[in-house]
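Rule-based calculations on the coordinates, nothing more; no lab input. Just so you know, these numbers come straight off a predicted model, no measurement behind them. Cβ atoms are built from the backbone, for glycine too; each structure is taken alone.
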Structure 1
Amino acid sequence: MRRTRPRTPSLCQLEEEVARDLTTRLAEWLERGGARIGQIAIARLARGFELRHVDDLACDELRTSSSPEDARALANFDDDGHFRPLKTAPNLAHGWHLLVADMAGLRLALDYFYPAMLGVRLSHLCGELVPVPLRATLGRQTGMYRVTQRITDSQADELIGRFCRSDGGCLKKILWRIADTVPIRSLPAEKFTASSAGDDWPLLCHEACNLLVAEARKVVKS
């Protein structure tokens, strides 16, 4: 009898499985009382969901958007019309509310507001998210960014405390260290707490972003 070789799932099939799992986890979180991710408040409606800025919960006069894709434009600029290169910065624009019809639309909208953050959280829950120390990230830099490898631990700690702070920098919870044996001391303990606090879906940072690397180059060059 001829044996057939098991078929390897295609990339599209794997992406669909991940999307379904993310949608399921998101639905479970909402059922447990989840209502906030970053600066976005989520409310269940008779049909679908409403998203709005957490500062606008008491506002009645808001611009209405009704497509998950509208979240991309809403996420791109702050209140002053400046482009937001870091989507997890605490400067999401006010004055809008977004209506989505179902769970799939909610997941898509949240992916536009906070790219990859749902998947990163799922990986962390599954024990598959591996934090990368800053030294390892800088060690991979080449060209004009190779110089970042010369930053000292104290310079890096000061930079992280200034650039990554939640009040004005980034809302993510940091999972990485400066080096395996060198912790970050310039930020409060709650900045490193990955667990969910009440109704909040935490935004997680498992590796220093390109913007922080660019700032590290400025520190060394100065």
Structure 2
Amino acid sequence: MPPIVRLYRPEDRAAVLQIAADTGFFGAPVEAFMRDRRMMQDVFVAYYIDREPEHLWVADVDGAVVGYISGSTGGAAATWGRGLTAATAAMRLVTFRYDVDALTLRYFRRTAGAVLSGEYPHVDLHDYPAELHINLAEAARGLGLGRKLMQACLDQMTELGVPGIHLKTTTMNAAAIKLYEKMGFELLGRKHTHLWDEWLPGEEIENLVFGKRLGRGMESVESGA
């Protein structure tokens, strides 16, 4: 059967979490910088599965999930939900339910330093409140599934009347950047980062934010609806 893109089902949870962890380090496994992949999954992925599954789409090849795109409409409810998800992960951390080693601690120290140094570009959440994250298993790349996933998410957000959507990436993700630009995303901001200096010495990496205005949402904002 040809690949299909469909809405997430509860039975897809394990596959989505695995793909996220298998691609968490610039397309490679997250263990490059975090020993316990459960922590990465809880911090970065669980929110979308548990609190906005209706905005999560998967790529299905012969009954196997090989990619996904997680969307969020943003707003106060999303901020509150992310806070609860982060609190759950923090509780698991302090109760020693994660396997934390020196490598993981270095990553978190580096992340804190990047935040304090302003290495993440600003996003105007009034114009671009929604967000998305997309991941494909290595074997599923180059099949056109990324474009299909993106289109499904964008169509849904447009139907919901969202004025705009954004995504975050880095200059290491050259192939995906080409896709984002083809899908109508524009670069909103860029900041040089030292977060990955220890793992990728010699690489000049920038954090990027792309955004796209969505037609129906724009009409709603302009009309005052």
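Worth pointing out:
- Given 22, 17, 7 for semi-axes √(5λ) of the Cα gyration tensor in Å, for residues 34-89 alone, calculated: source structure among 1, 2: 2
- With respect to Kirkwood radius over Cα pairs in Å, the largest value across structures 1, 2 is given by 1.
- Distance in nm of label points 7 Å out along Cα→Cβ at positions 58 and 138 - structure with the largest value, from 1, 2: 1
- Read-out helix-only ellipticity at 222 nm (-39500 (n - 2.57) for each DSSP H run of 4 or more, over all residues; to 500), computed value -12500, structure in 1, 2: 2
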